[in-house]
Structure 1
Amino acid sequence: MKNTFQIISNILKKRILILDGAMGTMIQSYKFTEKDYRGNRFKDYEYPLQGNNDLLSLTQPDAIREIHESFLDVGADIIETNTFSSTSVAMADYHMENLIYELNFESAKIAVNACKKYSDLNPKKPRFAAGSIGPTNKTASMSPDVNDPGYRAITFDELVISYSEQIEALIDGGVDILLVETIFDTLNAKAALFAITGIFDKIGYEIPIMVSGTITDASGRTLSGQTAEAFVTSVSHLPLLTIGFNCALGAELMLPYMKRVSRFSNFFTSAFPNAGLPNAFGEYDESPIDMGEKIKKFLDEGCVNIIGGCCGTTPEHIKVISELVKNYKPRKK
């Protein structure tokens with residue numbers, strides 16, 4: 001089996017790689033209705049399905065492929081699978097826990113096939129599919145009940161089981177990378193990483209792991225209270241490909257924390273900020289040009305090896321970033 005870790009590491013030493021933009025933002029542009037989410041297969045399903053974006057990999061696969069290709073067209077080197085919420089924990093909201101393997105496997109195949117298409121078109125610029133592993137909608141280290149601070153809505157072991165189902169299906173679907181992202185609770189992330197090592201032991205080989213936390217406010221900490229340096233320390237027991245931050249903040253506010261991670265970590269680094277902060281309607285107003293000017297500061301500081309976009313970022317945003325990085329060398333570990 002190819003040593004994907006070494007292949008990507010060698011590329012990262014030579015140039016900055018581009019991660020794609022926001023799957024959710026692009027899905028919203030299609031204005032799918034409840035009927036679209038259901039498709040023929042789930043037309044008689046007893047629960048509402050609109051908003052279950054991951055389900056679209058089964059009911060609207062052509063749209064998901066188009067989104068992937070729209071980012072590959074503008075220079076993305078890495079695209080994320082449409083699996084941010086494809087765990088039994090998160091899918092319980094839609095009563096679709098029984099679809100976990102299929103959701104992840106089929107989403108992986110769509111992304112992997114898109115990458116193969118573009119890699120074949122230009123073998124000198126290989127593309128990679130990253131299996132998106134979201135934080136779930138529960139937290140293992142904090143209580144959701146202010147009146148019962150000792151209560152936990154989920155246990156570490158339950159998270160490990162849920163993540164393991166997702167991870168095995170993503171790997172079976174052929175992803176090149178596993179991306180544990182938008183980490184607001186490091187204990188959840190540790191459960192995901194524990195699940196990953198368990199699956200690696202089971203299958204007998206490893207693929208690269210990217211880890212991306214999220215700083216939730218101006219305190220400079222994750223939701224579970226860790227500073228950037230503490231977060232890095234907490235997950236550095238594994239030989240990660242990259243560590244960094246995504247979501248929650250726009251590029252301008254994220255930069256100080258990426259600089260700290262860059263100085264503190266011996267791994268490659270990644271950043272994919274939002275297109276600014278959301279407005280009163282939850283929408284993102286930062287234009288591709290404006291975001292590009294802020295991303296340029298990341299490049300001037302030399303603190304990233306992989307750069308991309310999170311909430312609100314479109315192919316137009318990624319195109320600007322892709323053009324920018326051509327003038328810069330990657331961060332040296």
Structure 2
Amino acid sequence: MNRLAIDAAQAAREIADFSSRMAAGTRALATLEAPAEGCSDRDAVYQEERVVLYRYRPLAPSAGLPPLLICYALVNRPYMMDLQPERSLIRGLLMRGLDVYLVDWGYPGQADRFLELDDYVNRYLGNCIDHIRRAIGVPAVNLLGVCQGGTLALCHAALHPEAVRNLVTMVTPVDFHTPENLLSKWVRGVDVDRMVEVFGNIPGELMNATFLSLMPLRLTSQKYAGIADIADDPAALANFLRMEKWIFDSPDQAGAAFAQFVRWFFQENRLVLGGLVMGGRRVDLRLVDCPVLNIHASQDHLVPPSATLPLRGLVGSRDYTGFEFDGGHIGIYVSARAQELLPRTIAEWLEKR
């Protein structure tokens with residue numbers, strides 16, 4: 001039997017070198033200032049309770065298109081889309097002359113535990129859209145929904161088709177029962193009502209731990225071991241710190257809305273199978289008759305392609321475009337190749353409509 005030859009002295013030197021580089025990297029990280037939430041200038045133009053609507057200041061001459069409103073997920077903070085000047089989907093859109101707005105859901109407190117999905121989809125998102133329509137004087141807006149925010153945007157477009165001129169969805173879950181959807185498999189057996197009974201609002205730390213456990217080696221040990229490789233690169237360390245701040249900046253989830261989302265979407269798959277009702281009205285994706293651009297990531301571990309591609313056969317629109325990005329759930333915002341490709345793809349698609 002062949003045995004693996006190990007040079008003990010060499011191994012000891014490599015371990016010592018790694019430990020030294022790790023120590024240098026962690027010392028350098030400790031000297032960095034806390035990163036800001038986003039990098040592009042913006043103004044708060046509307047607020048309702050904890051929800052704030054921002055309008056970004058232009059960076060290029062106007063393309064003459066209707067305003068674009070970004071609806072992000074509830075479970076993370078939206079500054080992932082504006083992390084730093086050279087890694088910002090929002091700046092890319094602004095450089096294309098788009099008039100960009102963003103809904104910031106804020107941080108729900110215990111007084112918000114009874115907020116329902118109806119509040120987010122019909123009231124908050126609806127009021128933000130209505131504010132833009134009145135302020136700019138347009139009958140409808142372009143709507144960009146991201147991840148869970150894309151699911152909320154789909155529901156709004158189905159309930160209020162007159163208010164949405166074009167709909168863009170990015171890494172958006174639609175069919176929650178596809179075989180590759182590990183997160184869905186985990187939560188199907190969860191007693192979500194009991195969770196809300198115990199916690200009230202669902203702690204953001206619990207949500208974050210769940211997401212990290214989907215890929216525990218890559219998202220914990222392997223990621224932190226990589227600090228040794230960038231110990232002498234201040235820019236790379238700053239990027240690492242920005243990502244870490246965003247990953248662990250997880251808002252608590254309003255209890256009632258969280259329970260409804262898990263039960264209606266993850267457990268009962270109502271968006272595909274039917275029976276989804278919000279605010280006393282049935283959500284029927286066949287009523288989404290505006291042009292739709294559905295962007296997915298080929299290596300997405302949170303929203304696998306099989307979970308988003310069924311949208312084509314569910315919406316009523318005759319103008320449907322699918323676009324695949326070669327990357328993962330986070331890379332679609334921050335990877336180098338995404339910076340020019342995605343803003344261009346979105347802007348050119350909107351310009352044609």
Structure 3
Amino acid sequence: MSRTIHVREEFGGRSLDAGLRAWMKGEGPTASLVRSRRVMLNGNICTDGSCELREGDVVKVLDYPQSAPPTIADIVVRYLDDHLAVVEKPAGMTTMRYGNEVSASGRRDRLPTLLDLLPTVIARKLAASGPPKSNKPAPHGRPRPAAERRAAQKPIIRPVHRLDRDTSGLMVFARSIPAEEALTQMFRDHAYERIYTAIVAGDVTQQTIESFLADDRGDGRRGSVTDETVGKRAVTHIKPVERVQDWTVVECRLETGRTHQIRIHLAESGHPLCGDRDYRGPMGVKPAPDRSGAPRLALHAGGLSFRHPVTNKPLSFQAALPRDLSDFLKRLRRESKKSEG
């Protein structure tokens with residue numbers, strides 16, 4: 001199982017390498033852990049052993065190497081107009097920073113978010129699309145070069161929902177105030193369809209899970225509660241797609257969109273997601289170990305349908321499983337065939 005270390009005052013100012021040597025004394029060389037992407041610092045993979053620790057930092061040593069962090073090249077724009085952008089978020093990239101996050105300038109463990117990078121992605125896409133239809137002349141009657149016009153444009157991106165950092169898939173962002181207002185209301189009213197693909201432990205049957213989710217279910221962890229005045233109603237429709245030995249590929253359709261809803265509902269029903277380190281079962285029950293060897297959280301937002309917030313035109317998008325999860329599923333299938341043979 002992975003190990004979590006909370007950095008105490010005595011290790012503040014020391015390097016990550018030094019901390020690992022102290023915490024894992026007698027367990028062999030630790031430098032290879034950093035190089036092989038098995039060490040996380042405050043939720044992000046850290047490949048720099050000289051990174052200075054601070055009191056309160058959280059270090060995780062993982063069982064398996066993780067993929068390289070996504071870059072701006074991994075962000076795919078599926079739809080773009082003056083009012084909205086539909087993109088595929090790569091796994092390992094945070095959607096945006098929370099309001100209580102404080103800028104930590106100079107920290108090498110802080111990676112850019114999707115919201116940080118998306119304006120550049122959109123600006124490049126607009127620049128590559130050719131000159132705009134309206135070509136107003138520059139001063140003195142000379143046409144303004146296309147590159148100059150494009151450089152002057154600063155795309156404004158307005159987030160209206162989130163995906164977990166380790167979840168990949170489709171997201172929509174507003175690019176105008178009318179779109180932001182309409183999309184925000186749409187998500188508030190659940191007037192859209194989001195379909196996720198997940199790979200989970202056990203044999204799952206078709207079902208609908210409904211509960212009330214709260215920030216603290218009684219053991220300090222987000223989860224289901226019986227008090228309706230404390231929790232918020234959450235409904236997840238689950239359909240099995242493929243059984244692979246000890247695992248099931250399921251399709252999850254959200255009727256509501258609560259934080260970590262799919263992960264909680266599946267874990268509390270006895271079917272935690274492969275690669276999920278946080279939600280492994282209901283309260284009061286020993287967490288189920290994850291023996292899947294998943295490269296990350298096996299959850300992908302593969303379907304998104306809604307009406308255009310300005311034109312009311314129906315829009316629908318599908319995104320296939322990314323390569324890391326596709327390869328993981330192929331491995332499970334191979335292992336399943338070997339065991340059957």
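What follows draws every value from the coordinates through simple rules; no lab data is involved. A quick note: this is a predicted structure, and the numbers were derived from the prediction, not measured. Cβ atoms are built from the backbone, for glycine too; each structure is taken alone.
Points worth noting:
- A value of -6500 for helix-only ellipticity at 222 nm (-39500 (n - 2.57) for each DSSP H run of 4 or more, over all residues; to 500), calculated from one of 1, 2, 3, originates in structure 3.
- Identity of the structure behind 37 (criterion: percent of Cα pairs over 28 Å apart, calculated), options 1, 2, 3: 1
- When distance in nm of label points 7 Å out along Cα→Cβ at positions 259 and 323 is computed for each of 1, 2, 3, the one that comes out at 2.7 is 1.
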